[in-house]
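Structures incoming, each one as structure tokens.
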Structure P
Amino acid sequence: MSGEIIKSFATPAGTPHGMAFDGKYLWIVDGGTDLIYQMDLDGNVIRSIAAASAAAKGLAFDGKYLRQADSATHRIYQMDLDGKVIDSILAGSGILQGLAFDGRYLWNVDGTLNAVIQRDLNGQYADVFPTPGTGPRGLTYDGKYFWLADKDTDRIYQITIDGKIIRSFAAPGGAARGLTFDGRHLWHADTGTNLIYQIAR
């Protein structure tokens, strides 16, 4: 059933933000520790690396590298899995939140504009669509659709690549943040409950 909680476990620290999945492990940005934690699917912390910056929010995995969005520098950082910063691109002047990769383009949530912005890997603007709520946070891509978590509506939305809402369901906690997709299920972080949830689409 869509939105059903399959399991949950504690976040590694108290302020989870962006999430990514690398095919085996979850990666979770924490805004309190400024660390990115690698975790297995049972909630065990494997290790942690320093975030590229002090206002890390969105996180995505592009098949080789982590991509981390920062809400203060307005940049998206390319990092290897040991935390070395390879490159960064400027992504407008808004407050960056969630981040997703569709196999070719980066899509970043802009919390100032309440929009999802498509960019190439050089940072060049390509497209944009408005978010369904006023508190957009986590973003992920499942190969066909986007999934967007909104902290104000406390809902998770399924959205087409051109911004059309397919459906939505209630987020399991009261402070929706990070979101990622493991090939079958969604994973969602909440700063109110400090839990990470595995959720059926």
Structure Q
Amino acid sequence: MKNTLKKSSAVVKVMTPQGPTIAERMKEVLEMLGEDPSREGLVHTPERYEKAMRYLTRGYEESLEQIVNGALFRAESDEMVIVKDIEFFSLCEHHLLPFYGRIHVAYLPKEKVIGLSKIPRIVNMFARRLQLQERMTQHVAEAVETAISPRGVAVMAEARHFCMMMRGVQKQHSGAITSTMLGAFRSNKATRDEFLALVARPS
């Protein structure tokens, strides 16, 4: 059977950069903040900032097809598959400040399974974009569903947000939990409870 990936609603249109570079604009930002971009500590900061931002948003240049790369295999079991405690780092699209945490991904195979290492790569693809935690959780679930058409997908993300820790309410110990349940995980309480229990169990 030929492995094909359906078009996912998680696809993002990538705009072609035009005009001044990020580094050039960053130099202007430093000046607007009252800094001297020519002083020793800042002279190379605009270029470093551009390089960092290109890395932290490189998920825009990746696709589900490239990541999966044919690593789909015939399912020999219909039992739940879980990849827990996948670390991620992302940037909040509202303030461009980091949020970070862990994601747990589970699915119920139907005809195919996906290589286990592909699931953290899928997480990274969406984390390395300007994001909302809620949307990232949804997109990871939809991508797994698109890749292997399982009977169900469950994703839970736990994160801390620097936009809450460094500014605004400045709460250092608050965290956010988001979840997406598709297919059997949404319709079957027993299946959903099993996932939640397994995620809560210490690794």
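Structure above, values below:
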{"quantity": "Computed 19.7, 63 for Rg and Dmax of the Cα atoms in Å - originating structure among P, Q", "calculated": "Q"}
{"quantity": "Among P, Q, structure where P(r) over Cα pairs in 5 Å bins from 0, in percent, for residues 51-114 alone as derived comes to 4, 22, 33, 26, 12, 3, 0", "calculated": "P"}
{"quantity": "helix-only ellipticity at 222 nm (-39500 (n - 2.57) for each DSSP H run of 4 or more, over all residues; to 500) derived as 0 - corresponding label from P, Q", "calculated": "P"}
{"quantity": "Ranking P, Q by FRET efficiency 1/(1 + (r/R0)^6) of positions 35 and 155 (r between Cβ atoms, R0 = 30 Å, to 0.05), the structure that comes out highest", "calculated": "P"}
{"quantity": "Of the structures P, Q, the one that 1.6 was derived from, the read-out being distance in nm of label points 7 Å out along Cα→Cβ at positions 83 and 99", "calculated": "P"}
{"quantity": "FRET efficiency 1/(1 + (r/R0)^6) of positions 27 and 139 (r between Cβ atoms, R0 = 41 Å, to 0.05) - structure with the largest value, from P, Q", "calculated": "P"}
{"quantity": "Highest-scoring label, criterion being distance in nm of label points 7 Å out along Cα→Cβ at positions 163 and 179, among P, Q", "calculated": "Q"}
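Read the figures in this text as sums done on the coordinates, not as results from a lab. All values derive from a computational prediction rather than experimental measurement. Cβ atoms are built from the backbone, for glycine too; each structure is taken alone.
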